[in-house]
Structure P
Amino acid sequence: MVRINSYGQEIGDEVVQWKGSEAPKKVDLEGKYCKLEPLDVEKHAAALFDAYSKAPDDRMWTYLPIGPFKDYSDYRNFLLGVVNSSDSVSYAIVNHSNGRAVGTLAAMRFDIVNGTVEIGYVIFSPELQRTAISTEAQYLLMKYIFDVLKYRRCEWKCDSLNCPSRNAALRLGFKLEGTFRNAAVYKGRSRDTTWLSVTESEWADLRTTFTAWLSEDNFDEGVQKRKLTEIREKIKAIKSK
């Protein structure tokens, strides 16, 4: 429905009783396959460095402003800065099956006045890639962002040349918004940044999609029966009838 003000101008939808969102907290987020724990250098750094070191090469660092790290001390010093950041809260992804930290992600650049936050520094080790844990970790943080902290918008940004990151966001249900040209310079390169987002109005269907995909009956000996995108499209089709 189009809203018109007293001057005949179109204006945005009314936001009723908006009081702002909350800043992310350093709390555990528990799932079936993994747990997100607030990043702790003493507790997680060694396991994370070991997990990342199992990669056959350094391609996971190509599109990140940091890394690769020459040794454990170098990586540990980086994490010390991360945990002391004032504009982000980072989480270690801990595999329930062995208790090991196998990746990280962060809620960052949060704006509690307008209700926007970004998921960033998504760094998954080979142990985590293409597993149910990788999807559940994203779901746990998104659920916390929308259901608990009450954000209106969750953003995902990546180098426009980083196809795996963009495709991962699309698979999770983020919608492509566009590209900011010459948005940054990092590692001696120019970066165009692709923006994607999920809004609060879209979250309910995405929550249902994640819950269905993560259910035990969707897996046969660890292999998915239905893809996340298939479940989401089915939910969309049912609602359109």
Structure Q
Amino acid sequence: MSDLSGRTALVTGASRGIGQAIASRLAAQGATVVVHFGTDEDGAAATVDEIERAGGTALAVRAELGVDDDVETLFAGVEAGLAGRPLDILVNNAAAAPAGPLGATTRAEFDRLFAVNVRAPYFIVQRALPLLRDGGRIITISSVATRMANPAQTSFAMTKGAVETMSMTLANELGVRGITVNAVAPGATRTATNGAVFEAPGLVELIAATTALDRLGGPGDVADVVAFLASDAARWITGQVIDASGGLFLGPRT
């Protein structure tokens, strides 16, 4: 396990699911973690409590993303929590869920998707750069939706394609500072909050049958990849989209 002792991390959307797992994993490796949440205060408190009970250090910061002044609200809390310390790791995990197929998506849903999934991470990076030390890490959570045609997730996939492009171009811009910028693309990942989705008869079996590693993913599977990219071991990886789907839809298995 790579050592992140003495480093600081901001993980957006860390009150539950994949974000919670990422925050806990980075803290377990020694980082002080700022746990961002939008509305789930209890979930954020539970994340901080879990980290502290395991011997780590964390603090929660509330800021609703996708609204006016969201980034300034977030960083007012981040800077107060860091108390003058630089930021070492930024994980853009918070995202709005798919809004549905083309025929059903409203303008308001479309605008919210882009406000939360694209505008917020873009300006979070912009705001974080003066705090981010040379040699730091920027990691954004994307999705395998960018490499497959799913009519129910067209607008969502568009937002994730945007942050993948952002990661590649920022990697080229920020490399002179030794900052690596990458994206991680999970596939079907069962969490405590979306578990009901996978209760549909036959769905788990269908997904497993189209996944090379023959199972659903869990939050820890994605958190491990993020923790690796945050570590010194990943110092020579930048501008990449790391597929963390277990090999979802790679092709026929028989």
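Bear in mind that the values in this text are calculations on the coordinates, not laboratory data. Note that this is a predicted model, so its numbers are computed, not measured. Cβ atoms are built from the backbone, for glycine too; each structure is taken alone.
Can you say which of P, Q returns 5.3 when distance in nm of label points 7 Å out along Cα→Cβ at positions 4 and 164 is computed?
Answer by label: P.
Suppose Cα Rg over 2.2 N^0.38 Å works out to 0.97; of P, Q, which structure was it derived from?
The read-out was computed on structure Q.
Please state which of the structures P, Q yields 0.15 when FRET efficiency 1/(1 + (r/R0)^6) of positions 68 and 196 (r between Cβ atoms, R0 = 25 Å, to 0.05) is computed from it.
Attributed to the structure labelled Q.
I have 28.1 for mean count of other Cβ atoms within 10 Å over residues 20-27, calculated from one of the structures P, Q. Which structure is it?
Computed on structure Q.
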